[in-house]
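There are structures below to look over.
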Structure 1
Amino acid sequence: MTGAFQPRIAEEVWRRHPDYRALSVTARGFSIQAEAHFDLNALAPPSWMDAHLEAWRAAFRGFGANPKKTPSSVDSLWKRLQRDGSLPRIDPVVDLYNSLSVRFGAPFGGEDADRYAGSPCLGFAAGSESFDTTRNGTPVVENPEKGEIVWYDANGITCRRWNWRQCRRTALSEASRNLWFVIDRLSPMPLDELLHGGEALVNGLREICPDVETSILLLEPGK
């Protein structure tokens, strides 16, 4: 990760969704230094959860996606928690942001910043971009639907349908040292809770790696 790593939101996204805000959290020099176990069972959703899920479903329908087939990441986690009674354990970092996603009722995503070609941008897909993913366990390259909202960099799409599915290239691993997280918010979620979500994420990362250097940036129109 270089100092030029500056996530941005395309103006077209702000015009379509003026209430959207994103919280960018970077963690530099990360490594797993201490054991940390985050509760994936007794997760109580916030009072705005249902309204926020509905707002995301409407946003997905707005660019032609079916939220029943390709739901937002927090929608998927919440349904799984209701069905199974707990979320699966993956690794300390993913467990942390998955638990916070339910706790704050918002999509949380984490990626390896060093795997980015330039900086992340959220915008509308042209339809010809590359997205490396898996299908039935096999690596494949797909193209997005034209007009869907995606995160991308100079080498292709890093997350399809806003926060539905991340690519393989920028996925976090045990070798990741510079991490980037984004928390997505639409208006049913109080803005101060978005900021609290970022603080909770930083505190959790410090439980795993006390020496990690973190920074938080609110992405909003005009900035």
Structure 2
Amino acid sequence: MKIPVYLIQTYRFCSLKVYLEAGLGLKSKKTKESEIGRIAHKIYLDLSIALGKGEDIEKKLHQILREYSDPKISDLADKLLDFRFRTPLEGLPVIAELELESAELGVTGRVDLVEGLIPIEVKYKDRAYRADVEQLTAYALLLEEKLGVEVKLGCIDLLKSNKRIKVLLTPLLKKHVKNLIIEVTRASLSPQYPANPPCHKCDLKTECHMLMPGF
């Protein structure tokens, strides 16, 4: 059994939600914010691929925007274009949504970008959190196994604040994430009840209370 890397994010939010999603197959609900994030994510990846190929990314953006009529998306796209212009590539080639897996670690996932040998996680956020660093590190471990090289650096691109955060991927951090993967896997197999459940912020609160009586 392999768990998806993104469950690290879920685990840091609520360990019980890992079981609801991975164990019982429930899906998180889409929101307007998540839909805007999905669009921003796609536009940024498309611009990054074009930049890696040496294409005119301003022209590329005009092509992309033909899919959208909302002026808010156009304004967002202009900011993403400026961010991508100002953020040098870490290397070539640029690969988007690279599928990775490890039987040894028991995880599978799709890293947003790889620039040269540098994994890049793209987040529609204004700051990076612990789970973002851990998720990035997990992708680095998968990339190391696939390519047979040591990955010492990764980046988190924040699409709300237009910042690139560089993360040193130390041996200690990698060891921590390997242990974390074991915890997340355990949580996917049986309910792990959190000490301070964030029920008021959870989109699966109703389903959880129905399926986990007494919690």
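When relative contact order in percent (Cα under 8 Å, 6 or more apart) is computed for each of 1, 2, the one that comes out at 27 is 2.
Can you say which of 1, 2 returns -9000 when helix-only ellipticity at 222 nm (-39500 (n - 2.57) for each DSSP H run of 4 or more, over all residues; to 500) is computed? Comparing all candidates, it corresponds to 1. In this comparison of 1, 2, the computed figure 0.25 for FRET efficiency 1/(1 + (r/R0)^6) of positions 36 and 132 (r between Cβ atoms, R0 = 25 Å, to 0.05) is attributed to 1. Comparing distance in nm of label points 7 Å out along Cα→Cβ at positions 52 and 204 across structures 1, 2, the highest value is found for 2. With log10 I(q)/I(0) by the Debye sum over Cα atoms at q = 0.18 Å⁻¹ coming out at -1.54, pick the structure among 1, 2 it was computed from. Structure of origin is 1.
Any read-out appearing in this document is the output of simple, stated calculations on the displayed coordinates, not a laboratory observation. Fair warning: this is a prediction, and the values are worked out from it, not measured in the lab. Cβ atoms are built from the backbone, for glycine too; each structure is taken alone.
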